[in-house]
Structure formats: C-alpha cells, structure tokens
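K.L.:
As structure tokens, here come the structures.
Just so you know, all these numbers are worked out from the coordinates, no wet-lab data involved. For clarity, every value in this text was computed on a predicted model and none was experimentally measured. Cβ atoms are built from the backbone, for glycine too; each structure is taken alone.
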Structure P
Amino acid sequence: MARIFLLAFISISLFTNCQDDEWRSLFNGKELPSYPHYLGIPDSSFDVPGLKRDSAGNYIERLGTRDPLGVYSIDTLDGEPVIRVSGQAIGGLVLHDSLSNYHLRLKFKWGNYKWDWMEGRPKDGGILYHQGNGVRHELQIHEGDVGSYWAKDVALDIPARYTSEIPEAIIKAKPFLLDLVSTLNDTMLIFDPKAPMHHFDGKNGYKDWQIVIANPYNENPHGEWNVLEVICYENHAIHKINGKVNMVLLNSYYESKGEKIPLNSGRLVLQSEGAVIFFKDIEMKDLSETPELLKPYLDK
C-alpha cells in the first residue's frame, strides 16, 4: 500500500512539475532584466548633470542606456516585488532581446502620479513586441484604452470596421497628439471578429499611425491589477485583457530592400510614457503549434 502511495505521489509530482515548467519568469523580483534599456530626451525641468542643452535650456541629447532619473526600478507593493516605471522620460525597458512563438502573461496597474506634460490626458504606457529593424507591434496601455493596436510601416490584416463611437480616452488624448498622429479622426477602425479583414499595406507616412481600437474594453477600475496577455505565433498575434480577447492581427510583415519579411520575432519592451505604472508576475511560455484562439481566424 505504501509503495502504491509513493508511486502515485511521484506521478502527481512529475505531472505538476511538467505543468509548472511550461511558464518561465522574465522578472526574478530582485533585479531588472539585464538587457540594455533606453530613454529619450528628458523634460528641461529635470536636472541631469552632463546632458547637453541648447541655448533655451532644452535638452538636445537622449539619455540612451543611462538612467540617472531612476525611471526603471524595483519596488514593493502589498509585500510583493514589482517593476516600477516612473514615466519621467519616454523610453522602453527591455524584457527580452529576441522572442518568437510565445505566450506572454503579466499584471499591471496604474500608479497615482503622472508628469506635468500629461496634464489633461489619460495615463499612458504600452507593450512593444517583435521590435527591431525600425518596426514593431504595440499593445496600447492607455488609461481607459487598454489593448488597442498601434504601429507604423507594418503590413498586416485585422478584422475591423469603422466606427464614429470614439472612446473617451482617445478623445481626451487627441488634442495633445494632433501634430504627431494624423489618424486620430472622428471615424476610426475598431476590432470586430465578425468584420471583414482590413489590410494595412505598411506604406503609411510619418504621421499616419496604424491604429485599431480594442474591442471589448475590459480594464479593471483604477487601483486594481489587470492581467495582460500577448499570444504570438509565426506572424500572427492576439491581445487579451483580463481574460477577454480584444485584438487579433494576422499575416504581418515589413519591407526591406524590396523584400517582404515576416514580422515574427524581436524585442519585448515595456514603455515609459509619462505616468507611473507597475508590473508584476511577468512570465511566458513557448508555443510549438497554432494556438486554438488563432485557428478560427486562419481558417477564414
């Protein structure tokens, strides 16, 4: 009887370990990922010794891989280690240098502070994935607009339709972005799994961001954690917010020297964009076959 119990225990343990080993952490709770992170030009109101300014006092030099302002740090919330992104300078914290065919899962929640230049607009952040060679996908982390898609110079297909019912978060942000983004219009594309495929040819101009509004929105109230998932297989991807799919992108590629190159791998990055944001439980697993969630779209 004891032998049977022991064998059963070993079998259960092996099964449990196998299941646990599918997911691996990208944050050990003690230090930031070891990849070089980057930051842009800080606001002139911040004191950064040695950084070049122009005659008006504005900085003219990027911080690059330096972080004298402590934009990225380890913090503790409710007794748990988290990554804190202050948003004090625009940039990105690199979680991994090159990934393909994976399922990413992490939790985020907003802090209570945003910097002066964000006054009047929603808090902002994002997850960049398959970044490299001047292109990338973005899962938008925008207060009230989490899961939307932003990109430039990427060819892809998204089931989407046009809508004039623009979310409040985008309406609030629009006046601050008019000089940078020409595609924040009164009518915009919204993800709809029942809609025909909308094709982006990847040849948009500098200001013509490729934007598709997430649907449905599923962000938790301020102060609560949200579970974000990005499922990437070959050159397709899915966004999930708190368990609900709200974006699907298919057949993505970019052009280089006349060649069409599938956008199926690259860096994984957490954005810093003017507001405090926390991340924890950052983990991923490799995918060796087409995820079930993708199959209905690929069969169309």
Structure Q
Amino acid sequence: MTADVWLPIPPDEIEGLPEGPAYRHWDGEETFPADPADCAYYVVPYMKPGPVGLRPLPRMRNVQVLQTLSAGIDSVEPGLKQLPAGVRLCNARGVHEASTAELTLTLILASLRGVPDFVRAQDRGEWLGGFRPALADRTVLIVGYGSIGAAIEDRLVPFEVAPVVRVARSARATERGPVHPLTDLPALLPRADVVVLSTPLTEATRGLVDAEFLARMKDGALLVNVARGPVVDTKALLTELENGRLTAALDVTDPEPLPTDHPLWHAPGIVVSPHAGGPTSAFLPRAKRLLVDQLNRFVNQEPLRNVILTTGA
C-alpha cells in the first residue's frame, strides 16, 4: 500500500510539502485520482457541496487523518461513521479567523450605518441624509467564543464598544474577561444591541436562535449570523423582521443558497451576503501554510494541530 495524500490544491503549487507521501490532486471531480483505499491523509475539497467531499469516505479503509479547510466540521460529520476507528478529524483553525472577523465588522457597520440604503439611494440619485446608529458605545454579545469569536472581539475593541459580552458552550475566564455559558443567554440577550453568532453547528446549537431567543433580544437590536444558517430558525426571524422589531445581517442562511423567491431577500432591515466570510485572498496562503505544517507533522509522527475528535474514541 502506498501512503497517498489527497489535496484539493495542486501539490506543485504548495511549497514545503514533505517528501515521502504520494500526493494526489482531487477537488471533487467525478473520477478519483487513485484508489481511495491507499489514502492516508485526506484533505476535503473546500466550498463544495457536502456530498462531494463525503463520496470517497466509504472506500478510505486506511485513512488516518481527515482534514477540513473549513472552520466548521458539520459538512463531514455525516460521513464519520463510515470511517475506521482511530481517524483524526482536524479543522482549519487559523485559516478563516481574519476574513470572517473582517466580514462580521463589515456587516455590523453596514447595517447600523445604513450602507445598503445609501447604495440604493445612489442608484436613484438621491441624497439620503439623517442620523444613524453608531457602533460606538453599543453592547455586543458574541455567541460562540472560539478562535473566530475572539478575532471578532479583536476588531471590535478599536470601535469603542461598551462592552463585549462573550458566550460559549461552557464558562471560562479569558484575559479580556469572563466567557458565559449558553445557559446564561436568557439573562444576557435583553442587554445586547448587537448579537453576533459565530458558534459551530452542533446538535446543541441547531435552532438555538428560535422564537424565544429572538423575543428576549431588545427592540431595535441587530442579529448577525456568520456561523451556520441552521443555528437560526428562519421562520421565527422573518416574523421579527417583518414586524420591524429587529434587524439582521446574515452571511449564512437556512436554506442555503437562498432561493430567488425566498422572503428573506426582501424582508425589511436585512443585509444578506452569500457565505462570503471565508473565501477571500487570505484563504489560499493560509490554507497552504496549514497543510505544510500538518503534513510535516504527519510524516514526522508529531502531534497534529486542530484535532477535533478521533473516530471510535
């Protein structure tokens, strides 16, 4: 058996790959580049529909590492039961934080300052003046305080927000202050002017933002979702948008892509971007650095980074 490594990026475009493995380029094409049974390290194609990346898994009987180039692992979780025990699943921590945090700030500022209204007014040749909400002095609640949540806070600090409130699965302390558990949300939501969702999609967070969650948000608050669409109950959000009580900025939706005739497109007070948090000019160099580091560790039998779980454990 050869020790194959499947990469969605052509290996000759990645400097620093270790010698030893046979590198196979596969980015979701119909034909596999080699026998999946020979694959030891599988890097899942990025920005492809979930079933594409899962297709070779039943035949990867000797795979040792499953590496995503996304921060979330929800797209590959359905295929984990098809893998042998002992496979390490690694995510792309360190690749998407900057780009996702940039977009989060963009969505917050565009929504609060009315940038979409200005663009529409520009198309009409209309000078649309008036007062708009500022981000300064606003309370921002970050739900999902992992590496992306922390990167979002890094970029919020210069805007003089007051304060940033952090929520994660469980309570812990950070240099910037406490992280509250999810169970504290009912008490925290009424205080927040901006609620940012950056949590992974898990059984605990699917549908987390339901009618009760939204009802606890203060009148006029902004909901920003850069997590996953199913974290939010779309029907419940539409109700709050249509009655004008809340506004929203969504980089992810449920369903996704959003159908042309979906009411979210035309709901009042909403900004929608097409899942644009990760795919930027920063992605490719950071993804390559991650793969070079991980594969050198793999070849040298050193501990891998970003191990989320091990199958069968």
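K.L.:
Quick check for you: by mean count of other Cβ atoms within 10 Å over residues 73-80, which of P, Q is greatest?
P.N.:
Between P, Q, the highest calculated value is found for Q.
K.L.:
Follow-up. Comparing P, Q, where is mean count of other Cβ atoms within 10 Å over residues 217-224 highest?
P.N.:
Q
K.L.:
Given -7000 as the derived value for helix-only ellipticity at 222 nm (-39500 (n - 2.57) for each DSSP H run of 4 or more, over all residues; to 500), which of the supplied structures P, Q does it correspond to?
P.N.:
Derived from the structure labelled Q.
K.L.:
So if we calculate FRET efficiency 1/(1 + (r/R0)^6) of positions 81 and 241 (r between Cβ atoms, R0 = 41 Å, to 0.05) for every structure here (P, Q), which label has the highest result?
P.N.:
Numbers: P: 0.95; Q: 0.60.
Top value of FRET efficiency 1/(1 + (r/R0)^6) of positions 81 and 241 (r between Cβ atoms, R0 = 41 Å, to 0.05) goes to structure P.
K.L.:
While we're on this one: Which of the displayed structures (P, Q) returns the greatest value of volume of the Cα convex hull per residue in Å³, for residues 201-288 alone on calculation?
P.N.:
Numbers: P: 154; Q: 111.
Biggest value here belongs to P.
K.L.:
Could you figure out which one of P, Q the value 27 for relative contact order in percent (Cα under 8 Å, 6 or more apart) was computed from?
P.N.:
Structure P accounts for this read-out.
K.L.:
To which of P, Q does the computed value 21.3, 69 (Rg and Dmax of the Cα atoms in Å) belong?
P.N.:
Q
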